[in-house]
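Quick heads-up: structures coming right below.
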Structure P
Amino acid sequence: MTWKQSRSGLAIDLVDPDLSAIDIHIDIAIPLSLINRFDGHASNQALAGYSVGQHCIKGADAILHETGGDTDAALAFLLHDAHEVFSGDITTPVAESLDRMALDTLGRPANGIIRRAIKTMKARLDVEIYKRLGLDWPLSAHRAHLVADMDLRMLRAERDELMRPAPKPWGNAIETALPIPSLGWRDFLSMRPADVQVGWMDRLVDWHPCIGRLPKWEGAA
């Protein structure tokens, strides 16, 4: 079985995806608000999680601030993890561990085949999400760099704000990632899923270069 059912009831083929019929609110905004960052291990509040959707919103706001209002770059960050509503949030340690186990099983170098397969699946989903939204893909080199840099800085900030002190270093790139001056500790307090859904959709509509291509969105009921 290489497909999964979306929230709106569609069959999504993960090998050869077609997302032309997805409902952006139901199939992307809502699941993003419910997927926990760090597999639920990060929170500075008891019995509360920190969602991938909140990660996308806060990082996008930070890019908007740092670029002096580049809504295209902010939109790129808002969408950069949208594929996770179909692929799941496959964390880097999980992907690297699967590669290690593939090496142990095969008895020869696997050359990162698991990570490459995951990257390919995410890329195919990204293509379809951007097509569904009527946006150009791939990102320009400049915007791709802005997104990757902010993603790393958000990872460092979220770890420091939401998790207990690290028992081991997380890697040089993370440990040396620059701070995000526009975000304070309150930005990392867990948002209610409903607020994440509305905030994510409102930003999508505000920053989309061609609103007519978006489904009707009337905000919170």
Structure Q
Amino acid sequence: MMHPADLPDTVSIFPLPGALLLPRSRLPLHIFEPRYLQMLDDALRTKERLIGMVQPNPTQSDEGKLHLIGCAGRVTQFSETEDGRYLVTLTGISRFRVMSELDAFTPYRRCAVSWDGFDRDLGKTEMDDGFHRTRFLTLLERFFSSRQLSTDWDSMKDADDELLVNSLSMLLDFDPEDKQALLEAPCLRTRRETLVTLIEFALRGGSNEETLQ
């Protein structure tokens, strides 16, 4: 487990739209662009082996703008293909706030970051005391059926609260702005409530009817 003192003041940034990494969760990545291959090589040379996942927040005036909140992941698995690509797994360590972008002498972006306000990310697995699992899984079955998706329902029933909510938040195909809302949820209960809202909204075809938590 990493401690606040282990976290660096600057982080290499991988701005990937729709890719969500959450603390204590794992995100598989397929890295092939030369600048990000170098980013990974450089990260592996550090003791922390951290890469910051931040979603782009494009505007008409600045297409390179980033969202202010991202999540740093530690490279915990990687393999190289014969043609020089990397298959990587990041394990989420902590969210951070982007303070400024640095003029880095690298082909990839680097930012000065603050870890303040995200102490729970370095703590124990979160629980959700208000989680009605049976009701949630019933809603999820409707959603999966509507999308013709399949899953291991026994594993869903047995997964702990955080693993279930965070895995679905990362895997389900929501818009990047919705993914950002899930990332910025201050606690697991808020993330679960946001996830339920997004699922119900999708089941209604995007109408604006009132939702029930």
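Some notes on this structure:
- Structures P, Q were shown, and mean count of other Cβ atoms within 10 Å over residues 149-156 at 19.0 was computed from P.
- Structure from which 5.5 was derived, distance in nm of label points 7 Å out along Cα→Cβ at positions 21 and 165, options P, Q: P
- Comparison of P, Q by distance in nm of label points 7 Å out along Cα→Cβ at positions 69 and 205 - largest value held by: Q
- Parent structure of the calculated result 0.70, given that FRET efficiency 1/(1 + (r/R0)^6) of positions 85 and 157 (r between Cβ atoms, R0 = 41 Å, to 0.05) is the read-out and P, Q the choices: Q
- Winner on relative contact order in percent (Cα under 8 Å, 6 or more apart) once structures P, Q are ranked, highest first: P
- Volume of the Cα convex hull per residue in Å³, for residues 37-140 alone - highest-scoring structure of P, Q: Q
- For distance in nm of label points 7 Å out along Cα→Cβ at positions 13 and 181 computed as 2.4, the structure of P, Q it came from: Q
- Entry that produces -15500 once helix-only ellipticity at 222 nm (-39500 (n - 2.57) for each DSSP H run of 4 or more, over all residues; to 500) is calculated, selected from P, Q: P
- When semi-axes √(5λ) of the Cα gyration tensor in Å is computed for each of P, Q, the one that comes out at 30, 19, 18 is Q.
Every number in this text was worked out from the coordinates using simple rules, so none of it is lab data. If you're wondering where the values come from, they're calculated on a predicted model, not measured in any experiment. Cβ atoms are built from the backbone, for glycine too; each structure is taken alone.
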